Structure P
Amino acid sequence: MRILLIEDDRLIGDGLNEGLNRLGFTTDWFQNGADGHEAIYQAPYDAVVLDLGLPDMDGLSILKSWRKDKRKEPVLILTAQGDVDQRVIGLDSGADDYLSKPFALAEVAARLKALIRRRNDRLEPVVSFKNINYYPETKTVENDGKPVVLAPKELMLLEVLLMNRNKVMSKEFLENKLYSWDEEVQSNAVEVHVHHLRKKLGKEIIKTINKIGYVMED
């Protein structure tokens, strides 16, 4: 899951960026409101963490602009503790949830996962596909009832394909889901991850559509 983080406080932003990456998210962190505002048009983000108190382009202006442009990415806003008016205005402007500072990383991650599940209309605790069971909350996978250990990028790829079943995902789209702008991407990275998933979960689990991309097809 790729997350857009817009936070000008270096301590908070660095903690969220590093922490979310350790928890299996791919995160792009912007400290500048204007750059963060434009970023959403450049990559397929699953959700946004947005601070309202930005110095150049404030979070509410960013949020209102996105919603005016019909952007539907779930937005979790960050506000100062006790600032009820900001929270209300943020929610009225199109935010999906909010957290007051200070907050726990685990709660940020849990709320992001809940927002993404809600957006994808997948509220069930387990996603099943053929012989595979995937548990979004714990990021665990079973194959024929037996646990399977996946590398972080393999797990992310599996999740993207599962959440988009019966839709062909291009290599470029999958790369953008798996890797942030700060990460170096090998030209065959997606192919390698697909190969490993097939080896661990079954050769027929992911279908290659020649010159187009990949799909998990019911």
Structure Q
Amino acid sequence: MDKLIRIDNLHKSFYDGESELKVLKGVNLDVHKSEILAIMGASGVGKSTLLHIIGTLDRPSDGSIFYEDQDITKFSENELTHFRNDAIGFVFQFHQMLPEFTALENVVMSRLIKNSKRGSSVDAKSSDSNDFYETAEKLLDSVGLSDRLNHYPSQLSGGERQRVAIARALMNNPKVVLADEPTGNIDDKTSDAVLDVLWDVNERLNQTFIIVTHDSRISERAKRTVQLIDGKIAE
């Protein structure tokens, strides 16, 4: 399998005055294109910290992360922002939808934000804007929400909001989607439906997923599962 991400001897410490808390203590991990990788471990072991660093939301204290041949730990903040918007999609435990926008608008918003961060804007009536809305409609249809396009978050169930979040994460055609406890805030039946969507997207689009989770159902279905134990990865 082609390697998408290589994590090399990654360390992360947090400081409180002179006190150092070592969370990641030399993480080594390869992620392959088109795989679903589950990362499991006890609460507080640093799974979310690792995911945030992979997603360029935080920087490591030491070590390197390569996306194909690019060492992103050497990027400037501006370069990281552009890379994040182009290459990475996020699905969090709490959907983080904007309440004043419809499901369709929430999905389109990620593309509009990407454009604005690149210094360009899209008029609501432009052909580009029409293309964005068409793409968003197709994504929402692909996650089973074609009849909920114009519903607001308050009108959607927890599982529907999470499926909107999945569509939003795919809007910019990312190299990888990072999911942090995507089933942690919904019931078992709804969780199964959300997982079915993730696996369907993986199969149809060859989309790479890295999922941090406590949910054993995810680890049972994942193509590969690793454990984060005492700051390091164990297969």
Structure R
Amino acid sequence: MTRTRVADFAASRWPRRSPAIDLAQGIVRWFFRLSLMTFWRVRVHGLEKFPDGGPLLLLVNHQSNLDPIVVGVVSPRPVNYLAKQSLFRFPPLGWFLRWNDCIPIQRESNAIGGIKETLKRLKRGEVVLIFPEGSRSPDGTPLPVKQGFCTVARRTKTPLLPVALDGAWQAYPRQAKVPMPGNVQVVVGDPITFEEYSLLDDKELSALVEAKIADLFVQAKDRHVKACVLT
């Protein structure tokens, strides 16, 4: 990203959170940025499509536990994450999640608390990352998109930004105990505005997002294959 581009993002008027949270996220982002660029050679395409300000739902396919780190590093804006509430019970993981402003979600219940907090942050004009497939892919290919994000999107009239990545599954599949070196390609799609999806029902909206992510995944996969050939 050019120095001018960085300055433009820094000047954007999305709401700021506490200085402590911003400092913690900044340190984490730079640490993982160095690791990702060195060991997984992360490359992002279409970053100019990322809206400069306002609320945003990032809708990303889910290949690996690396995904939240990858998306958080390549995003030009601070990202709010959703995490299972049970993860907050284990220090130092719980401390790490809190300092990175994660939103606890109870999968086994109706998750009202997590939904309310997500709505609150979107209404403040922040960015929230959601994996609409609901779980990691067992083989790296995109899973069907669930409709859970639709209510949050409609209540806040939030633009949706489809994103797809490939290479994270190869580097860190579900059965692996530790990640392996590789390359990860991230492709950002065009935002879907509220006006574009306001007349769609939940089934139609989830199908639209699924199709967008599938198309971006083909692009990401093609770039991943080419990058592997060149290395």
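When relative contact order in percent (Cα under 8 Å, 6 or more apart) is calculated for each of P, Q, R, the greatest value falls to Q.
With respect to distance in nm of label points 7 Å out along Cα→Cβ at positions 131 and 187, the largest value across structures P, Q, R is given by Q.
Coordinate-derived values only; no laboratory data. Just so it is clear, the structure is predicted and the values come from calculations on it, not from any experiment. Cβ atoms are built from the backbone, for glycine too; each structure is taken alone.
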